[in-house]
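Next up: some structures, all given as structure tokens.
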Structure I
Amino acid sequence: MNSVHPLAPRAARQQKLREETRRVILDAALELFVQQGYEFVSMRSIAAKVGYSPGAIYRYFPSKDEIFFALAEEGLRRLNAGDPANTPSSDPLADIRATAQRLYDFSKEQPQFFALIFLDRRVPRISVEYGRFQFMGPIWQEIQARVVRCIDAGFFPQTLEPFVALRLLCAPIFGLAAHELSGRLEADEDVQALVSDTIEITIAGLRAGAQKRATTPKSRTANTIRTA
């Protein structure tokens, strides 16, 4: 006969409460980081926002950096989870388009995560926490493989470097998303049309073999993890 240990329900409730408290802290920190800028937020200000003592916050996160890393991991997993090109299609160019579009869609779906991870220059480098973000390694390799499939299919020149191609494709998307999030676009501008045009024009330039001066940085030949 199976029996339930009398402490099991209590332990489950405590675990649930701990997870809920952790979520409250993360949500409050994300809001503060985006509103005030990462460097201007302290553990004390996060504690004040959620109504806890600073000591209570430290029981969940040993530092402000640790809170950022937890948020960055969550944000990057959300970004990848919504990528329609995770399962390669029979059309490699469609996969490339989907990769760039997903970046913009993420800025619309999760503007706070997008701003914190990609726009705040003062946040810690993700490469410092290599172990936690190892899941990004295979994802980045797959994204580059999409460019390689386009090269193999004859859509892109054989001399095209995947890293450079992705930089050229994604950089203007970051720019448009940043302009939109900061309210620097006109009210009647069709941002999705701009994004679509940017993707198509960049792909057309890559297909035409337009001369490029950029090359893949040496740091990208190592197994480093970056967000962009």
Structure II
Amino acid sequence: MGYRLSAGFVVQCPVMTPHDLRSPTRPKLLPLALFTLFYMVAAVTGAAAAGNREFVFYIVVMLVLIAVVMVVHRRMSLTSGQLWALSIWGLLHMAGGLVPVPESFQINGPIRVLYSLWLIPGRLKYDQLVHAYGFGVTTWICWHAIRTSLGAAGVSRPKPTLGLLTLAAAGGMGFGALNELIEFIAVLTIPNTNVGGYENTGWDLVANLVGCVIATLVIRMSHREAGPA
């Protein structure tokens, strides 16, 4: 908000400032922090009790990612929905490696946990669903970063064009590839992981792509429904 002179009077009128380019309301972080802390403590306890070295590694990665999200939030003010979506992704990830599944359920992997579970036998795994969700959310964050950066450069209300959405989806896919690199490091350093082989990596990337594409479609449709500002 700023001030302008009009006919000799000072009148208050909306003028875009760098602060206005951020989210209009600051999300309440305490409930989110408590929610995330609760499942992270449960994950640490479960991994330590089971002697699960692989998920101790992933918990460390999670803590690093939480710190990164905090830095990103300070720079470009993520929305409450984006922060909760990221935290829920973390919960799904922790549950995937630590929550056991019954013997009667079909799995694909050496360890009987949610990440090995077939949701639709031979078609869709819990792991793939989490990949699609997580990197769909990542694409949403990438679009938020693009829009915030363009706004800071003076572009008024950037629109989700095909080019910009392709860039956001490419960012989501890039972070998906980084995730596979982290899993590869786990395979090289930790014996008996539940990561899977080359085919599993390929299907993970397909799931990532599906999530990224769905995210771009939702962003585009939401913009159309909102109409021109």
Structure III
Amino acid sequence: MTRYHWLMANVLSVNLARVRANPDAPSRPTGIDKRAAGEPVMVSAPGPMKGGRGSGLIGDTIGNHKLHGGDDQAVYAFAREDLDAWETHLARPLTNGMFGENLTTSGVDVTHARIGERWRVGTDGLELEVSAPRTPCRTFSAFLHLDHWIKTFTEAAIPGAYLRVISPGTVRAGDEISIAYRPEHDVTINLVFRARMSEPDLVAQLLEADALSAELKAYARRRVGANEN
């Protein structure tokens, strides 16, 4: 079992998009191809998904503003420990940023982070709040050149976490990550992902998490309401 050590939690890599043609739809650009930034990166709330800046990281790019980006998906984090596990499973190297994550972390159990959990990152005042899991899309599958990747990724239920920006600040590789606040409920990234993707019986539990993304909160309310009628 993968072990995480919060006492040594830090940012291994800050990753920004290298804009390229979307491998699933070549006429459209995508920002899924992330590369490590060599300098500190400013992070702030990007505004709404449609009409906002897209990514919370200045210098990053979101290709599809209908599905990605916005305040509830301002920053995407994925654990290096989980990338290492996927390297073994897929028998191929996976560099930091390969899953499209902005922050590649070390020592952070991203999968079992609670919705509403707040992370203090670095020393410049940056504070982030866990809001939702990532859901796999066709661009992700095409970028990795893996058939059936959406099914494989869904079954693993190790999706990484989206975070919103509570307080802006800069982030750089090596910054320490600490938990500033952890809510009392047990609604984790893993539970939300399973409720949304494969285990609808879990949906009612999502409403215990006030900090859940607006899209997922609306989804949960619709499902719970439909079951009550």
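Where a number appears in this text, it was derived from the coordinates with a stated rule and is not lab data. Keep in mind that this is a model prediction, so the values were computed, not measured. Cβ atoms are built from the backbone, for glycine too; each structure is taken alone.
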Of the structures labelled I, II, III, which one yields -6500 when helix-only ellipticity at 222 nm (-39500 (n - 2.57) for each DSSP H run of 4 or more, over all residues; to 500) is computed from its coordinates? III
Comparing structures I, II, III by distance in nm of label points 7 Å out along Cα→Cβ at positions 72 and 112, which one has the largest value? II
